[in-house]
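Asker: Dropping the structures in below, format is structure tokens.
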Structure 1
Amino acid sequence: MTGKDEQYAFPWGFHLGDLHKDHETIPLYTVSSDGGFCLLYDDASETKADKLLESLCLELLSTMPHESLQVNLFDFGKKKFYNLSPLQYIDLYRTAYDVKMMSGLFKSLEEMVITRHKEFLCCNRPTISEHNQKSKLKKMYHLVLINMENFPTEEIELRRIKNFVESASQAGVYVIAFGNTKIEQSESKTTQAILEHFKKLKVTEGEFTISKEIFEFVELWKITVLNHLILTKAC
């Protein structure tokens with residue numbers, strides 16, 4: 001196995017930033033085997049949450065082999081990630097910003113996940129990451145950003161959402177769902193299915209709240225600050 005093949009694996013974890021206590025600093029990760037996570041924020045913290053998401057995407061894109069990762073965004077409303085926009089021209093960043101586009105993009109990702117499970121994954125290659133280490137035919141990884149205030153739409157059935165989030169990561173598709181904390185009160189069963197499946201990171205009044213499901217030893221760090229990553233342009 002060559003070093004190049006080894007680099008084609010998806011990173012073992014999502015680097016969320018660093019925890020600080022007194023003069024100590026440790027990097028904070030949530031493992032990619034979870035398939036992703038949910039980022040929830042209050043009204044005062046949306047901008048900070050957006051910066052974390054964009055920085056995380058840029059870091060992944062910069063550390064992975066060229067054209068091995070595509071970012072897919074489901075979101076209505078104002079444009080969020082200006083530093084990712086140039087990547088649209090080389091098809092490494094796709095956005096779906098209306099119901100029809102969301103339905104089409106989700107269907108294409110859903111079909112890809114199903115196909116990969118049927119044609120590429122087996123007992124010796126249970127994940128696309130392992131497939132990519134053993135095969136000359138590499139498969140692209142996908143990071144899916146979902147604004148839960150806009151998606152899933154009513155056209156996407158609960159069964160499809162559950163199947164997707166449960167099987168996506170093995171197929172090389174990772175999900176970061178985000179939205180206002182008010183979304184936790186949503187009566188949508190599809191929204192609740194996403195919230196229940198992933199671990200949660202919250203930003204309140206501009207401060208990140210670290211739960212035990214994200215960092216098991218949080219009680220040992222009485223003063224914790226999660227810094228979002230330094231933003232660097234994709235181009």
Structure 2
Amino acid sequence: MGAKLEDEANLVSLRPLSGHLSPASLRVPGDISSAAYFLVAGAVHDNARIVIRDCGVNPTRTGIIDVLRAMGARLEILNRRVEAGEPLADIVVESSDLKGVEIGGELIPRLVDELPVLAVAACYARGRTVIRNATELRVKESDRIATVSTELTRLGAVVEPLPDGMEIHGGRRLSGTEVSSHLDHRLAMSLGVAALIAKGKTTIKHATVARVSYPSFWQHMGQLSS
């Protein structure tokens with residue numbers, strides 16, 4: 001658009017512009033953090049195939065894809081292309097037989113916001129999943145180590161909170177009950193995925209907080225389940 005930008009290492013510099021910016025036509029890729037709930041829903045549901053179109057697949061953000069594939073998810077990335085300098089693609093996920101994995105180290109910055117919904121996936125995976133090096137979860141909209149552990153336990157999961165993550169013993173079918181979002185939008189949506197596949201009715205208190213990052217989440221979840 002004509003801006004005078006320079007980038008070097010972790011520094012971006014913007015020089016004053018003497019003229020005007022030129023207009024441009026851009027496609028903004030879909031947010032993979034929002035897509036994550038449907039990626040997990042498709043993988044853990046026993047009869048699902050979900051296609052997510054025009055989703056951003058910048059490698060700095062696709063840790064959830066790497067983890068789901070390591071867990072055994074049937075997941076394909078199709079129609080890769082670059083628009084406005086940003087990679088995007090269509091993602092297809094199908095019902096999968098997941099297994100537990102270890103999540104930590106350099107992966108964490110690439111999926112820290114998706115860890116609550118990955119914890120839901122871990123509940124259905126065979127064996128043990130361990131999340132480490134994720135102390136940042138303690139200082140999100142809620143203490144997500146504590147709140148994710150508490151609310152998934154209410155649903156019947158076996159979750160042990162750790163100082164920097166959690167340990168989840170999978171292979172159990174969750175059962176519906178009353179849970180709380182703790183006014184945390186990502187926890188609300190993760191519990192929505194858990195409720196979709198839990199046995200019986202689940203009530204999520206303060207579920208409307210999902211609108212903080214995904215205003216139409218419950219509408220789309222309702223369309224999916226129908």
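We did not get these values from a lab; they are worked out from the coordinates using the rules stated. Bear in mind the structure is a predicted one, so any value in this text is a computation, not a measurement. Cβ atoms are built from the backbone, for glycine too; each structure is taken alone.
Asker: For distance in nm of label points 7 Å out along Cα→Cβ at positions 90 and 114, the calculated result is 3.2, so let me know which of 1, 2 that is.
Answerer: Values: 1: 3.2; 2: 2.0.
That value comes from structure 1.
Asker: Any idea which of 1, 2 comes out highest on relative contact order in percent (Cα under 8 Å, 6 or more apart)?
Answerer: 1
Asker: Volume of the Cα convex hull per residue in Å³, for residues 18-65 alone computed as 88: which structure among 1, 2?
Answerer: Details: 1: 117; 2: 88.
For volume of the Cα convex hull per residue in Å³, for residues 18-65 alone, the value 88 is produced by structure 2.
Asker: Next up: Consider the structures 1, 2: one of them gives 0.95 for FRET efficiency 1/(1 + (r/R0)^6) of positions 10 and 194 (r between Cβ atoms, R0 = 35 Å, to 0.05) as calculated from the coordinates. Say which.
Answerer: Working: 1: 0.95; 2: 0.40.
Structure 1 accounts for this read-out.
Asker: For which of 1, 2 does distance in nm of label points 7 Å out along Cα→Cβ at positions 122 and 162, calculated from the coordinates, equal 0.7? Numbers along the way, then the final one.
Answerer: Numbers: 1: 3.0; 2: 0.7.
Comparing all candidates, it corresponds to 2.
Asker: I've got another one for you. Mean count of other Cβ atoms within 10 Å over residues 170-177 was computed and gave 23.4; which structure, 1, 2, did it come from? Mind showing how you got there, number by number?
Answerer: Working: 1: 23.4; 2: 15.9.
For mean count of other Cβ atoms within 10 Å over residues 170-177, the value 23.4 is produced by structure 1.
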